[in-house]
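*Asks:* Heads up, there are several structures right after this.
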Structure I
Amino acid sequence: MSRPLDVGLEVLTKMLLKMGEAAKEAVSLSIDGFLNMVDVSERVRSLSELVFLMGQELEDKAVELIIRYQPMASDLRLLKSYMKIAYDFERYCRYAWDISFTHKKLMTSIILERPPASLEEMAKKVVKMVYLSVEALKRRDVEMAKSLAIMEDDVDNMYMGQLNALTEELPAVTKCMVSNLLVARHLERIADHAAYVGESLVYMITGERVILR
């Protein structure tokens, strides 16, 4: 006989899988747009906003289940994991939006060169990782989940390769420009997360959900 908590967990599972599918679509769409030099920013933005709202709903329902049923350790672990995964799916979408927005911002009317094969390989591996992470969630497959570590190392190495190839023959001034741009990007991400903390604080103190970004 199923427990009332099991019904709630099943609802959360379906919600999380829907988030995963939408996140997969956002990442795949943004990378396809980048590689094929097509503006897909509005569609990716819509998916990102959808996943964000779904994440808020999932978090609320998870907290409600915790308060109402005071779950045992294994169920609590599941709920905490679901909330963490939901946040990561939101990050998938935010970075997908960043890719498509940057591409739109810098794209010009002239014919652009297709991105180098090494970057295309990196992009495809990231898409594969996103798909694999969602599939591992569906199957509850531990080995599939662990396989992401090797792929993440590959992507890290590819990133360093891209950075080295970009800067090794550039003049000093251009290297400084690249460095400044990368630092500015990381600073912008820190600022985003500071705003996230602010949103959480407003909700904690007043119960009101606000968007400070």
Structure II
Amino acid sequence: MDSIISVKNLSLSYGDKNILSNVSFELESGYAAALIGENGSGKSTLLTALAGIVKPHSGDININGKIAYLPQEISLVDDLTFNDNLKFFASLARCKVPRELPMGADALRKIRIKKMSGGMKKLCSIVCTLLADADIYMFDEPCAALDKEHREMFISHVESLVKQGKTVLYVAHDKSEYESFANIELCVEESSVTVNMIKCEANV
């Protein structure tokens, strides 16, 4: 099976600090990978490089598919309602806003983002990311600020994505978030990445 993500000799630094050094790995279509490591180890930096947000100083990244990316930070337009944000992100993804939203988010449609709690904003960010029919979904600590109910709903949704054969990269600190669907752990430590195979077969 051809790789949907291929990373070769990737290096990236901020100022004098070396974040990633000569990182290489491949991920086949239909696999779900959990990015794990200590705070500041480079997990989010690696994900932003894969998403094309930051450019590595050296090395090659080849992505063979459409990406949907959820950053740690809330990237919604504060002065707009959730519904207007949905329309905006749907236009970027060239798709339509569904009549029924996942994770019980329909009740938030008419609320302005600036009037929402942190958990509500995170939920809205997730739903905007899920609008796209992508080949690769990249989630950076998606469960931060979510309550238990929405955390479970989101994990169930990710399980559904991987059963559909989507490729998932998932940054997490808590193994309980990804143990039900991840095939691979990408352990980021001391500017390197170690690949730990959990399940040998793709989720298709």
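*Asks:* Using mean count of other Cβ atoms within 10 Å over residues 135-142 for the comparison, can you identify which of I, II gives the largest number?
*Replies:* Once mean count of other Cβ atoms within 10 Å over residues 135-142 is tallied for I, II, the winner is II.
*Asks:* I have -7500 for helix-only ellipticity at 222 nm (-39500 (n - 2.57) for each DSSP H run of 4 or more, over all residues; to 500), calculated from one of the structures I, II. Which structure is it?
*Replies:* II
*Asks:* Right, something else. Tell me which of I, II gives 0.65 when you compute FRET efficiency 1/(1 + (r/R0)^6) of positions 95 and 191 (r between Cβ atoms, R0 = 41 Å, to 0.05).
*Replies:* Going through each structure in turn, the value belongs to II.
*Asks:* For relative contact order in percent (Cα under 8 Å, 6 or more apart), which of I, II scores largest?
*Replies:* II
*Asks:* Quick check for you: by Cα Rg over 2.2 N^0.38 Å, which of I, II is greatest?
*Replies:* I
*Asks:* Taking 16.9 as the value of mean count of other Cβ atoms within 10 Å over residues 119-126 derived from one of the structures shown (I, II), identify that structure.
*Replies:* Structure of origin is I.
*Asks:* Additional query: Identify the structure, out of I, II, from whose coordinates P(r) over Cα pairs in 10 Å bins from 0, in percent, for residues 39-86 alone was calculated to give 26, 39, 21, 12, 3.
*Replies:* This figure was derived from I.
Each value in this text was obtained by applying a stated rule to the coordinates, not by laboratory testing. Being a predicted model, the structure only gives us computed values, none of them experimental. Cβ atoms are built from the backbone, for glycine too; each structure is taken alone.
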